[in-house]
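In the part that follows, the structures are each spelled out as structure tokens.
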Structure 1
Amino acid sequence: MRSFFISLQSEFYKSRKTLAFWAAIIVPVVICGLIAFGYYTSSEKILKYNYPGMMLWFQYSSAALGVMGMLILPFYVMFMAFSVNNIEHKNDTWKTLFSQPLNKFSIYSAKYFYALMLLFICTILFPLLTYVSGYLLQTLVPKYTFKDYDPAIILTRFYGKLFLASLGILSIQFVLSLIWSDFLKPMGIGFIGVIAGIITANVGWKHAYLIPYSAPTLALRAASGTKNARPEDLPIFTQEIGVSLACAAVLFVAGYFILSKRNIK
């Protein structure tokens with residue numbers, strides 16, 4: 001365990017100035033900020049719809065959820081997984097890293113867990129900023145009905161499911177970035193996977209859930225289906241989530257053996 005925490009701390013110091021680290025914070029702030037600004041400047045137009053509290057929260061949160069879940073999150077996961085491993089590729093420090101007097105599996109798992117932490121930070125900031133900015137809008141525009149409904153449950157379930165849906169993509173891209181040091185191969189495969197996932201999910205292919213890249217889109221489709229249902233009725237562990245978690249578990253183990261075989265002489 002000590003080796004794991006030392007390695008995790010090392011990952012933080014190595015990547016704290018990288019774009020992948022700061023994007024986990026900046027992207028949610030920018031997107032949620034722009035949406036809040038739009039709802040503030042267009043308040044007169046939005047108020048004409050007379051949305052009740054729950055519907056207003058649904059419309060407001062869906063603006064960030066749709067953009068983030070279908071496009072930004074998958075591509076951020078691809079870039080972040082590449083960036084975490086590219087630090088070692090770029091400096092040719094894999095052998096140096098594994099020659100330290102630390103448990104080799106702890107070093108590898110700390111690197112994976114650090115990528116998982118960045119994904120979690122990015123994912124958790126969206127509902128937090130959505131929640132805070134909604135009540136800020138209520139203060140600035142008193143005629144809004146945000147105060148009539150507490151969206152904590154629905155935001156937690158939506159983004160929690162989206163986080164789980166992204167684990168399969170993270171693991172695939174993490175392993176690909178271990179195998180190849182260049183940017184184009186893992187990003188190219190990931191780009192094709194995301195496009196294929198979006199298409200197969202949106203056309204309603206019955207086996208789309210078997211493609212890990214389709215999981216975020218399928219999770220969003222399930223979320224949109226709860227528009228008139230209770231938030232607690234949203235199923236979390238659906239087929240695509242099961243595939244995503246299974247893929248993450250298998251590739252986590254496979255990635256360690258791939259890295260060990262390639263870099264340990």
Structure 2
Amino acid sequence: MTTRSSAACCSRPVAVTSGYTAKGPYRTIGGTKCYVSGPHDATKAVYYMYDIFGYTDQTIQGADILASGGKEPYLVIIPDLLEGKPAEPAWMGRDTEEKKEQFAQFMTRIQDPAPHIECIYSVLDAAKKEYSGVEKWAAIGYCWGGKLVSLTSGANSPWTVAVETSPARVTAEDAKKITIPLAMLASKDEKADDVKAFGEALTAAKHIETFGDQVHGWMSARADLSDEKVKSEYERGYQVTLDFLAKHLGA
């Protein structure tokens with residue numbers, strides 16, 4: 001299933017190739033460091049669950065696009081779920097025993113979603129008090145964060161709508177429990193059969209799309225925005241996201 005971008009694409013923020021300057025501050029909410037973008041008096045908010053690389057320029061830029069690129073501004077909050085200890089890009093090559101061990105230890109640390117979900121709800125409870133004007137919350141998750149979105153989008157979900165991009169550990173079993181509208185934007189690196197089965201298992205409104213020439217993480221830390229094609233698809237991914245959010249949050 002695909003959707004065409006709305007007229008908002010003509011005014012959305014354009015991605016910056018390098019040297020990005022964040023538009024929002026970092027604040028402590030519910031005892032957790034958070035990046036906050038968008039108007040504090042917004043009536044709709046996006047809870048952003050980053051990938052394993054944490055606060056990268058591409059990630060922060062994505063949050064700022066979500067905050068100001070839609071038909072109306074959103075408050076966007078990115079909690080530091082990895083507590084200042086994200087994965088190091090240098091580990092990814094795993095070309096030494098030390099790097100292999102460091103990556104394995106990191107993956108062990110994040111394997112159990114329970115403590116991270118507990119943090120998600122703790123920060124959300126505090127944010128609801130601090131930003132009491134927010135009437136609806138959406139969620140977006142990238143890679144590892146995509147799995148957390150799936151696991152928090154079931155019965156009694158706090159989210160009105162959710163989006164996953166380059167999601168990790170995609171399973172139809174998760175999809176069967178999801179009760180809210182959900183969009184999944186996959187890359188060429190996710191297993192096509194898993195993405196297809198996930199989409200077929202969803203029972204609420206959905207948008208499933210594969211960006212077939214993009215790598216895992218093209219909307220977050222692995223986006224090489226110096227490549228014009230990647231930059232274009234990064235921007236298009238955010239427009240598809242904004243269109244889906246507007247449709248289900250109301251605009």
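When you work out FRET efficiency 1/(1 + (r/R0)^6) of positions 155 and 179 (r between Cβ atoms, R0 = 41 Å, to 0.05) for each of the structures 1, 2, which one comes out largest?
Looking at the calculated values, the largest one is 2.
Once Rg/Rh (Cα atoms, Kirkwood Rh) is calculated for every structure in 1, 2, which label goes with the largest value?
On the way: 1: 1.02; 2: 0.93.
When Rg/Rh (Cα atoms, Kirkwood Rh) is calculated for 1, 2, structure 1 comes out on top.
From 1, 2, which structure was helix-only ellipticity at 222 nm (-39500 (n - 2.57) for each DSSP H run of 4 or more, over all residues; to 500) = -11000 calculated on?
2
Given that distance in nm of label points 7 Å out along Cα→Cβ at positions 99 and 243, derived from a single structure, equals 4.4, which label among 1, 2 identifies that structure? Walk me through the numbers on the way to the answer.
On the way: 1: 4.4; 2: 3.9.
Considering all the candidates, the number was obtained from 1.
So mean count of other Cβ atoms within 10 Å over residues 35-42, computed for just one structure, reads 18.5; which one of 1, 2 is that? Intermediate values should be presented prior to the final figure.
Details: 1: 15.4; 2: 18.5.
Going through each structure in turn, the value belongs to 2.
To which of 1, 2 does the computed value 1.2 (distance in nm of label points 7 Å out along Cα→Cβ at positions 83 and 187) belong?
Source structure: 1.
For relative contact order in percent (Cα under 8 Å, 6 or more apart), which structure out of 1, 2 has the highest calculated value?
1
Bear in mind that the values in this text are calculations on the coordinates, not laboratory data. If you're wondering where the values come from, they're calculated on a predicted model, not measured in any experiment. Cβ atoms are built from the backbone, for glycine too; each structure is taken alone.
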